[in-house]
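Down below are the structures I want you to see.
Please treat every number below as a calculation from the coordinates, not as lab data. What you are looking at is a predicted structure, and each value in this text was computed from that prediction instead of being measured. Cβ atoms are built from the backbone, for glycine too; each structure is taken alone.
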Structure 1
Amino acid sequence: MYAEVFRELRGYAEAVHKPSPRLLAVSKTKPVTAIQQAYREGAREFGENYVQEALEKIQLLPRDCVWHLIGPLQSNKTGSVAEHFDWVQSLDRLKIARRLSEQRDPAKAALQVCIEVNIDGEANKAGCRPEKLLELVHKVCQLPRLALRGLMVIPRLNAPQEQTRASFLRAAALFSQCKIAVPDAPLDTLSMGMSGDWRSALDCGSSMVRMGTAIFGARPPGQRGQ
């Protein structure tokens, strides 16, 4: 399904005159065989939520795969993430950023990071509050061995389409503010949009969409699909 989804994504981008975004295959909870099939169809970037599960997969997949952590990161997992992942999209506080910076091997390329923004201000949801974003952006940019690439957002679950679109537009505005605030940072990634709302995200300026259900099929009940 990866190849089919990629063609649909690229075709829609051309139709609405938008740059074609990168497609992140969200492989959390999926078996290695499914990821290998996506790899054969051209997928190279994979998103995982759970560190231990991802580490097992990383050992079994080709070395040219690019691994993104897109789930919450606890302090006791930062060492493994700094060693084995290429991207962290769920960075939301300075303590974690400092640990990742300290634990990243200087011989490796910088760890690419996105700040997750709690775009709808949900009380029980991870992510930096929008009003605190620029402060965190400036501090992360000062840390060695990290490269701040942009923002990641997950709008409110099951919100009306108009509300989701408004959330995407707010995220795009925040992204523009960040690029102005730190013009020397390599800010080129606005990671937003999943299997059910990627068209709206692309309309609003997404440069990376995260799809799991569309590529790998539905997940078990209780797990939110991307």
Structure 2
Amino acid sequence: MKTPLLILHGAIGASHQLKAIAEKLSAYYEVHLFDFPGHGGKALSDEPFSIKLFADAVLVYVQKNNLSKLTIFGYSMGGYVALYLARHHQQLIDKIVTLGTKFHWDEATAAREVRMLDAAAIEVKVPAFAAALAETHAPNDWKEVLRRTADMLLEMGKDNPLTPDDHKEIKTASLILLGDRDKMVSVEETIAVYRNLPNAQLGILPGTSHPVEKVDAELVVYFISKCNGFSQFGTGGRP
């Protein structure tokens, strides 16, 4: 029986963006694609977007499907949710892989990211992206998805849900991946988290930028496959 692998998408994204990676990983894992509330057509919650809301939704899915010894691959915000789950529900998760996850949040960082979520500006400057967002999140209003995401990021800027002290408590085997061309996530913040995690490895993907559509699926799968018995990853931490 294959190990279950849950794939979590990024902010304002949806699971379909990770299908190429999921298809390749299916050779090694029992793959589950998941959409956060309000994303990919899933109903909006009455609650505001938050890391906890998304983590709780994942927990419901995991329990409903009786997933055990679970590996989670989280892209961008999905990686943040994965680590949050490992911090608060460590017994459910065997391994974690993150890619392009932004860990450092303060008010200045949040304000900068929120400026890129201006729906009116997106409609005018990148109408094709606006149309893609509308299609991705229908029947939900994509502008509402952006608004709620912006509110969530601003709250994270005020109170980061995962602190350095939290990272030190995450004993789950973790592989922290970052593209060497990523302009959203810095090498410095990624290394800082990697060094705080007691049982982690770090991987830098060459020629890789942040947008998941531009990520080489085979390269990602090469790294992730190491979590499934193809190496000693996750068995004893750093030497």
Structure 3
Amino acid sequence: MTVAERIADSLKAAIMKGRLKPGDALPSERELAEKYEVNRSSVREAVKRLQGWGLVQVKHGGATRVRDLLLGAGLNVLPSLVELGAVDPGILRELHELRGMLLGWCAERAAVLADGDGVARLEVLVEKLEDPKARPAALQVLDYDFFDALVQLTGNRLLGAFSSLVRDVYLRSPDRFVALYRRGVFDPALHRKAVNAIRAKNGRAAGDAMRAHAATALRDL
């Protein structure tokens, strides 16, 4: 690892962990050079890396400031922020609201597009979700497997990428969300209702069941 890479990684960690917040100015080149005991060219290269990652905004003649992570670096940083506990809880709620909307849409589309094999895959997952011996951690993974299966049935590749992001957010830090799958909160009957509706080609009922599932979790998020 080069000197510039080491400095960039150190500053990136400070940003990701919230020690440097959006709008904060980075220390000057001179201060960073003294702190890391390097020359200024290495500091400039490190700052260029941070800029390339979307973490800072460089203003010539002015301070280099930390950007809002989601606006600057994009949603791909969200799983890491959740893992570090450095994300506004409101963002997670907004993400879950979006997931609920997509769950409903995917179920509606699946009712139109799913063939026998597709319904059979959903059926296998529902049977596992209905297992009274399944622990919350296992239900959590199965629920996202179910979401992924619905997304695959739509054939929408961009939605598949979003599904992977959502899965990474929730399953990289499972302990933060596993309470949503405890007894009395998680209700696999809604998944069963959705599968039955998809089999019957009833898109509205399938979508309503998945939106109800998302609303139940949102209430306890």
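Numerical summary
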| item | result |
| --- | --- |
| At a computed 44, 17, 14 (semi-axes √(5λ) of the Cα gyration tensor in Å), which of 1, 2, 3 | 3 |
| FRET efficiency 1/(1 + (r/R0)^6) of positions 40 and 152 (r between Cβ atoms, R0 = 25 Å, to 0.05) - highest-scoring structure of 1, 2, 3 | 2 |
| Structure from which 3.1 was derived, distance in nm of label points 7 Å out along Cα→Cβ at positions 64 and 168, options 1, 2, 3 | 1 |
| Highest-scoring label, criterion being mean count of other Cβ atoms within 10 Å over residues 24-31, among 1, 2, 3 | 1 |
| Per FRET efficiency 1/(1 + (r/R0)^6) of positions 56 and 184 (r between Cβ atoms, R0 = 41 Å, to 0.05), the highest-valued of structures 1, 2, 3 | 2 |
| Which of 1, 2, 3 leads on volume of the Cα convex hull per residue in Å³, for residues 48-119 alone, largest value | 3 |
